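Each reported figure results from applying straightforward, stated rules to the coordinates on display, with no laboratory input. Just so you know, these numbers come straight off a predicted model, no measurement behind them. Cβ atoms are built from the backbone, for glycine too; each structure is taken alone.
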Structure P
Amino acid sequence: MTTDKTDLKNFSQDQLIEFVESLGQSSFRGRQIMGWLYRSGITEFSQMTDLAKVFRKSLEEKCFISQFTDPITECADDGCVKFGFRLHDNNIVESVLIPEPKRNTLCISSQVGCAMNCSFCLTGTMGFIRNLSPSEIVNQICGVRDYLLAQTGGEQAGPGRVTNVVFMGMGEPLNNLENVLTSLSIMTDPRGLNLAERRITVSTCGIVSKLRVLGERSSVNLAISLHAVDDDSRSELMPVNVRFPIDDLLEACRNFPMPKRKRIMFEYILLKDINDSDNQARTLARKLRGIPCKINLIPYNDSPELGYKGSGRNRILAFQEILRKAHYSVFIRNSRGSDISAACGQLAGKNGNQAVLKKTSS
């Protein structure tokens with residue numbers, strides 16, 4: 001859909017107030033509208049019954065309320081659901097719902113494709129197409145919320161709503177920072193999606209020049225995709241390291257503004273005979289000294305197209321034990337959704353009208 005009208009879901013609360021004031025309305029009207037926009041089933045201004053009819057008519061002429069409808073869905077054996085949301089320009093962006101007994105975590109995307117070109121990630125094979133707008137980011141949550149509400153019960157574990165959000169889908173969030181920050185404001189606004197900041201995580205490959213801005217303007221959780229302990233190895237796996245070497249990245253993490261009780265999550269995909277040796281575990285422990293952190297070890301989800309192999313279970317456990325003996329909190333991520341290419345590193349939507357989710361990636 002192309003339109004000259006303004007999508008009100010692109011505005012944070014403050015931005016929405018500024019917009020309605022430009023229309024000659026009081027700031028209170030902006031707060032009223034915000035209270036309507038993120039309710040399920042609200043698609044027309046005529047439904048906003050506490051607004052004057054003349055104002056509703058003006059909004060209809062100038063604005064619209066975007067939404068994602070009829071997503072492509074694919075369900076994994078373990079209960080994960082992958083969503084393909086078709087955008088107005090026919091691109092597809094993917095999200096993954098990970099249900100658990102007491103929560104529903106949604107992995108969302110911040111870009112169509114990705115420019116980072118990490119050699120172990122299928123999303124990188126798409127290349128970068130474009131940034132997502134704030135509305136395209138938050139509408140992933142709204143679309144999955146509506147999906148959950150439509151369930152008759154029993155098919156989905158966990159509560160009937162999205163409780164946690166992770167920016168770990170397609171794209172590098174810090175390369176779309178302003179739109180991501182606006183979307184975070186909407187997610188955490190009591191009149192918006194009303195999510196707690198502690199339930200939202202932004203994962204980045206380490207755009208050092210933008211890390212501090214994220215920390216100064218939001219208090220969500222930070223995850224760093226590290227995946228190697230020396231510059232040569234990391235540059236081979238993650239070209240971003242050429243611009244932002246490991247030591248610079250870790251220094252930025254030491255100086256990252258966050259509450260004392262919070263910790264940075266370092267993510268580390270274990271690749272057989274590449275980054276999984278005992279010596280590399282010891283080096284990792286040494287390099288992370290002084291950073292309030294925890295470590296998430298990620299078994300690699302094999303993608304024949306990319307040529308890497310994941311470390312065996314025993315190797316992963318040995319790597320974990322070395323880090324634990326160095327007094328780190330170390331977790332092994334339970335891979336979910338791999339049978340539908342919804343696991344870490346497997347997302348990769350593509351254009352077209354066919355059901356693209358059978359072919360994958362990110």
Structure Q
Amino acid sequence: MIETPESILRGPALTPISLVRAMVMAYRRRGIDPAAALATAQIDPGRLEDPSARITAAQMERVSEAAMRELDDEALGCFARPLPWGSYGMLARASLSAPTLGLALKRWCRHHGLIAPDATLTLSRQDQEARLTLTLHREPDPMDELCVVSVLRNIHGLASWYADSRIPLRQVQLPYPAPPHVAAYGALFDAPVLFDASAGALEFHAQYLDLPVRRDEAAMTQLLQRALPLTVRSFRRDRLLVQRVRQVLADHPEKTHSAEGVAALLHTSVRSLHRQLQTEGASLQSLKDEVRLQRASELLLRTSRPIKQVAEAAGFRNEKSFARAFRAWTGRTPSEWRQPGQTPPA
């Protein structure tokens with residue numbers, strides 16, 4: 001089935017239209033017409049003043065990307081200084097080499113202040129509680145809701161991505177009164193929300209700060225091709241397919257020769273499988289290679305099984321394709337790998 005533009009934007013309409021209304025305000029402050037961005041996301045301009053109106057996550061993603069590009073501002077007019085396209089990618093890369101999530105988030109907060117000085121992000125830790133705080137250094141502004149929601153969801157999504165684990169929130173605090181569409185906040189933050197706070201904040205268990213950063217440069221490059229889902233759509237456990245894919249590849253090598261086989265074991269479609277893995281910065285082929293190489297290496301070094309049996313156990317249909325792949329991975333044949341006295345390369 002080929003996806004039409006209409007089907008791509010389908011889904012539950014949970015995101016409040018007020019966030020789009022703020023984007024339109026940013027357009028008007030710049031003297032730019034937002035019509036094209038709204039049309040791209042199939043958003044009726046007549047619904048902007050309806051406090052009960054909602055849009056889908058896909059529509060929010062589409063209009064956000066269009067606005068960022070047309071305004072050349074990834075902050076969507078939320079700060080005094082525009083953040084040109086690529087600014088948040090630069091911040092994400094700058095934190096990637098941190099050994100732990102806590103250090104990565106501290107770097108992100110510090111660097112964010114350099115590009116958006118009218119906002120301060122801080123990370124604090126006390127006993128078992130971690131707190132990410134966003135303070136805006138300005139008078140209340142109609143852009144505040146979009147600003148705070150976007151920044152907090154962005155840093156929460158990125159933190160979960162860095163650690164390859166959903167980070168459950170204990171509480172969210174927001175520095176503005178509860179809006180008429182307060183019920184929509186259940187879709188924006190999966191946690192209790194406190195309004196009229198002195199600053200925006202996310203609170204979560206401090207143990208997550210000790211998790212290692214599990215992403216690398218290759219994963220970052222893939223993420224930045226489609227980073228908006230981290231902000232627009234919640235980073236939930238059912239989107240963390242990497243570990244589940246690794247598990248089914250290891251447990252069922254005979255059933256995972258094809259993407260169809262893997263998708264069937266995970267009870268999803270092939271299209272969804274590839275799309276969600278890409279969102280997480282991975283690919284099915286790279287995961288296959290990783291699991292097969294690990295399995296084959298262990299069997300070659302720790303058992304005396306014939307090469308043909310090792311190939312089958314690693315998920316290959318025949319010995320020839322296994323030998324070709326193994327040489328491409330390691331620069332050696334399977335027989336050379338298991339020769340006494342040879343130390344496999346790290």
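Annotations
- When relative contact order in percent (Cα under 8 Å, 6 or more apart) is computed for each of P, Q, the one that comes out at 13 is Q.
- Entry that produces 23.5, 75 once Rg and Dmax of the Cα atoms in Å is calculated, selected from P, Q: Q
- Test item: FRET efficiency 1/(1 + (r/R0)^6) of positions 132 and 260 (r between Cβ atoms, R0 = 35 Å, to 0.05) calculated as 0.60, pick one of P, Q: P
- For -9000 (helix-only ellipticity at 222 nm (-39500 (n - 2.57) for each DSSP H run of 4 or more, over all residues; to 500), calculated) the corresponding structure among P, Q: P
- semi-axes √(5λ) of the Cα gyration tensor in Å, for residues 76-115 alone from the coordinates reads 24, 11, 8; which among P, Q: P
- If distance in nm of label points 7 Å out along Cα→Cβ at positions 268 and 300 is computed and equals 3.1, the structure in P, Q: Q
- Origin of the value 0.70, where FRET efficiency 1/(1 + (r/R0)^6) of positions 60 and 164 (r between Cβ atoms, R0 = 41 Å, to 0.05) was derived from one of P, Q: P
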